[in-house]
1. I, II: which one has FRET efficiency 1/(1 + (r/R0)^6) of positions 104 and 272 (r between Cβ atoms, R0 = 30 Å, to 0.05), as calculated, at 0.90?
2. Could you figure out which one of I, II the value 11 for relative contact order in percent (Cα under 8 Å, 6 or more apart) was computed from?
3. A value of -2500 was derived for helix-only ellipticity at 222 nm (-39500 (n - 2.57) for each DSSP H run of 4 or more, over all residues; to 500); which structure in I, II was it taken from?
4. For Kirkwood radius over Cα pairs in Å, for residues 176-263 alone, which of I, II scores largest?
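Just so it is clear, none of the values below were taken in a lab; they were calculated from the coordinates. None of the values given here were measured: they were computed from a predicted structure. Cβ atoms are built from the backbone, for glycine too; each structure is taken alone.
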Structure I
Amino acid sequence: MTNVTRHCLAVLISCWATATAAAQTLPGPAAAPAPAPTALQLPTSTTAPAAEVQGRWYPRPRINDGDTWSLELRTKFQGDTAWLDPVIDPEDEGFVWRRRRIGIRGEVLNRVEFEIEREFGDEEEPWRDVWVNLRVHDLLELRGGKFKAPFGLDNSTSSSEHDYIFRSLGTRLLVPGREVGGMVYGAVSRRRFTYALGVFNAEADPNTDGFFDDDQGGDNFDRTVSGRVTVQPLDSFGDLPRAVRNVEIGVSAAQSTVPLGKNGLRGRSVFGHEFFDRVFVNGDRRTVGFDIAAIGGPASVKFEWIQSSDERLGQGVGDVDLSKVFGRAWYVQGSWLVTGEDKEENIVPKRPLLQGGFGAIEVMARYEKMLFGSSESSDQPPSTSPRGENLARNQDSVYTLGVSWHLNRWLKVQGNAIHESFLDVARAPIPGTGTYWSYVTRLQLAF
């Protein structure tokens, strides 16, 4: 466990100790004066009744002591089974635990929140969210610890509430991930305007080995500054259809420094197989994004565009500067709840399975592209050299068809059919083979 993580845990334990002490010393209601005693009457006690700790199971296990403190148990178990055509790596097929997470989220005096979440399937970096949050006002909240950097629509959606089994490639490859840092954020009037700005310090080396983690985002180096702003410009127009009023537009940006070496952006397929190799870089990494979402009734439509670029200062022959290497991605997707439930973050079936119904059925489709290359045109021929001026481009085009069966509030079954095709088949996961099908199912328990 890193020193920073130890410090985060120490802060959380201190918050819990403070909450417990507050619960024990909080004064009760003033006692009424004791009446004058008579021969048959005992003196009235002046001791205030002790505060009672209450508990509940729905929608998740929770204990609380009024408004003084509360604790919630949170879990996320996801098991995937995959069939591939053609098979790139036999280890990609069959069953795998994608997530096995248990966490505690708490609140103290309606002002301080904290969370500790551990991934039991990741021995190298098991801690996911470990943070403390101070709510000063709706317009101002402060968070410190380890958590996701504020960037993008797809990245901001919880994996348990995601429409698809895998996030978009742009989010997985280009967006800053979960690191240790601090953030200031807030919202105005029912989220008509939100903002978030964070500074993070990456301790990990580039993610070169292990499974392509869907939650960790792209490689982070050194200090990263990341921010996001969203607006709902039509929310106040009550005569418009709800889907139009709910339109939300988001803009994101991030900057970090990439260290000298072969640390550039890398293209990877849905299952993590390389189709664009790293190149030598030196300088700044800048990432920008734009997204728009419309949700109304049982339907949703979303679009997101992301671009990231790395400087290559002094990386050419004779220490000349080379054009930037870039990664550019976009997706458009739609979903529809066939059984008529409203599209929300946590979908609750109108008639859950074994409670008079069959649950909720949702269908969805997504099309996306992920392109890598160098940012400026050149008279030089395209090159795959890590020091080439005109980097040969490669692209992964992906469409995903999916269905989700929400059995109840906590259980969900998903199925995705994923088709990938590569621009340069010589650099495809299997050289010379340009198209691939993946069929993936998931069983999820989350609360």
Structure II
Amino acid sequence: MNYNELANEIITSLGGPENVRSVEHCSTRLRFQLNDVSKADKEKLGSLDKVAGCVDQAGGLQIIIGTDVDNVFKAINDQYSFAAAADAAEEAPADQNMNPFRRFMNNLADCFVPLIPALIAAGLMSAVVTLIQTFGWLNPEGTTYGILNIMGKAPLHFVGFMLAATAAKKFKVNPFITMSVVATLMYPDLAGLAKEGENYISFFGLPVRMASYSSAIVPVLLTVWFQRYVEKFMKRFVPKAVATFMEPLLTYFVLASVVLLILGPAASYISDGIAAVLNLVVGKYNWLVGMFLGATMILLISTGLHYSLMPIVIGAFMMKGYDTFWAGPSFASNMALAGAVLGYAVAAKGTKEKEVASSTGVTALLGITEPAIYSVALKKTKVMLATIIAGGVAGLISGILGVNSYGMAPAGLTSIAVLAGPTFLHGIITIVCAVALGFVLSFVLEKKEQAK
């Protein structure tokens, strides 16, 4: 494949480099922010070789490439620079016209997408540590085991610090001021200012509620939101003669003070509420959540909204040290999709349909689902129906049995190690049921369609 040619075709179809403000990527998608979304030729983009499809996002488009996304991203950045377009552009009209809820979810997802490699690495490292502990490969009291354990836990512990950088970039505020405020919240000596048994300390006579801000997510998002207004105020009212040193000083002081006194405690209450709801759901209705997410995960993935649920998943890990409700439905949905697409590949008559379904079905088994979704499932209603039914049933099974995950990674056979633990067999049962039911339903439905 000539990645340079594909890169040129993509940029041309988006309205040229002058229409592109920025581009990022996740494991399978290029995420473009555009000056004018209406200039993008979606039909031409969808027809390009190696492009599985495109999805609207706030102020731009997501282009599904698959496993070659790194090479295409590099080819684009080698040939183009979008700094000038980004500097000259105002906020995209499409971003303003989009449904507020959808815009919020897309913005939230954009903040977390850059963190995915680090979270996957930490998740798989935690899975390795679990295997080491289970099979006794290392002395759990030894320093080697301790260092590996820290490698698995550290990214989640400091996820708020990493989120500060990505959220600041997304909302165009100074990332170093954001990280400085978050560092203040996470500084070890802050909690040490409170005496034993005290929940509050004094700051200029005002009460500061003591809370744990490690793995902070909500406080970071509130910080970035408020920072936009603080920076605008400072730029407007601080005299230019002293702006070089007074603007960052006042921004940092005002922002850190408001976060410590108001936004941080408010965020801790919000987090406590989310944790209470999560405990209730996981405790009583895990089967319902499993069935619902197992059936609808493919729809969330197709719109790119699954990343916006990452704060809840991270919260689950912080509460228990493992995930109790997300991994089961994720494996159920992905494996159901793989089974359904492979079932269609066996039943289909056309050579091209068989080739596309076979290759994308195998990649879905490995946890890369977008090619199967856009090349087969969204084009074949019966495959989509089989995926939803099989994913829902397998998700229900995972909720009833209980499937724990000890790390975060794309749900596929290559990352099955994240399930290693007391409920590993339950995860295997979920996977087998999802693949088998998806395959059978898709095969039967396609054969019935052909018989008409």
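1. Source structure: II.
2. The correct label is I.
3. Matching structure: I.
4. If we compare Kirkwood radius over Cα pairs in Å, for residues 176-263 alone over I, II, the biggest value is for I.
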